[in-house]
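Asker: Scrolling down, you'll hit the structures one after another.
None of the figures in this text is laboratory data; all of them are computed from the coordinates on show. Because the structure is a prediction, the values reported are computed rather than measured. Cβ atoms are built from the backbone, for glycine too; each structure is taken alone.
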Structure I
Amino acid sequence: MRDYLETIAVIPSKLSKFFGDGKRIIYAFGSGFDDSFYYYQLKTLPEDTIPSPIKLTKYEFDGLKRQKWLRKREKTFTEIITENASLWEKDPNFPHRTIFTYLDEAFEKNYPTGKSVSLYVVAKISATMITQLDQFEQLEHQLENQHYSREEQVAVLYNQFVKREKE
């Protein structure tokens, strides 16, 4: 529910339907997650708000997927930082915001969450550090045009820009 409310927070018609048409059925909603407690209460909606049905449209589905990703992204970032010490020897000041940008890029390109996202990001970080980002992007584009799966693409990219660098 928390993810759904975060997703529809900017759509008054869905909020109106969720909290109750005309008369408020739900006055507030709270949920605990990890060490946090989230509290939602409906603010005044525009008077001309017409409630819309509560159903999962593409917008809601994408929003729920995005909320799940944002939680997974933090964990993946931490894993990348801790499991790739050799990368930070090359550039200990590599910007964290760039890592988050690469993580979001992997998500937007529909790399399956998990290992393929991590490998993609590590390969792209390595290519950036060795100033071969153009070559990385060219190879990635070539693999996409040859219809390699995302798992196959990430294996080639990782082997090219991480494994070869270690050798």
Structure II
Amino acid sequence: MTRPITAIAIHCAATPNGRTLFTGKPGEPGFRTPVDEINAWHQARGFKRAPAALAKTNPRLCCIGYHYVIYTNGAIASGRAEAEVGAHVAGFNAKSIGVCLVGTDRFTPEQWAALADLVRGLQKRYPQARVLGHRDFPDVKKSCPGFAVADWLAGGMAPLAGHVLEGAA
């Protein structure tokens, strides 16, 4: 069963701009990717995924609330499957897809390009969905993401002046 999607919610990780969130070195004990790090944060907050969803998609990510995470180098990591209800905008999770940019209010050109590509693809799959920032939902008292999504959309999804971080990917 496909769930009805009425919103694509853009978030930020609220981390230092340009910090990759990678920990350790690949292949060594303790190595964690940004999606692993965010999963740990969500686990600490008590988020959970249904066992059936875990069995189908990303079983090592027991708690992540987002459907996608965009790394500083522009790589897009999946979290929850699109068919799975997210945990990213209280009261709106059942009908939304959550996308998180690593950083707070300044993002690399690679992140901006990946965000535009991802959102365009999601809009093709869910043409009725509105693209909103987390802060644009009713009763949200956050400035997440650290830019106005409406301005980004109005500018043709081009990186917003004052929100581009050069040389950090």
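Asker: Comparing distance in nm of label points 7 Å out along Cα→Cβ at positions 54 and 70 across I, II, which is largest?
Answerer: Values: I: 2.0; II: 3.0.
If we compare distance in nm of label points 7 Å out along Cα→Cβ at positions 54 and 70 over I, II, the biggest value is for II.
Asker: While we're on this one: With distance in nm of label points 7 Å out along Cα→Cβ at positions 134 and 150 computed per structure, which member of I, II shows the largest figure?
Answerer: Top value of distance in nm of label points 7 Å out along Cα→Cβ at positions 134 and 150 goes to structure I.
Asker: With mean count of other Cβ atoms within 10 Å over residues 62-69 coming out at 15.0, pick the structure among I, II it was computed from. Walk me through the numbers before you get to the answer.
Answerer: Numbers: I: 15.0; II: 23.5.
Going through each structure in turn, the value belongs to I.
Asker: Given a value of 15.9 for mean count of other Cβ atoms within 10 Å over residues 6-13, calculated from one of I, II, which structure does it belong to? Please report the intermediate quantities before stating the final value.
Answerer: Values: I: 15.9; II: 22.4.
Structure I accounts for this read-out.
Asker: With helix-only ellipticity at 222 nm (-39500 (n - 2.57) for each DSSP H run of 4 or more, over all residues; to 500) coming out at -7000, pick the structure among I, II it was computed from. Don't skip to the answer; put the middle values down first.
Answerer: Working: I: -18000; II: -7000.
The value was obtained from structure II.
Asker: Kindly point out which one of I, II the value 31 was derived from, the read-out being relative contact order in percent (Cα under 8 Å, 6 or more apart).
Answerer: Matching structure: II.
Asker: Quick check on the output: 152 is volume of the Cα convex hull per residue in Å³, derived from one of I, II. Which one produced it?
Answerer: Derived from the structure labelled I.
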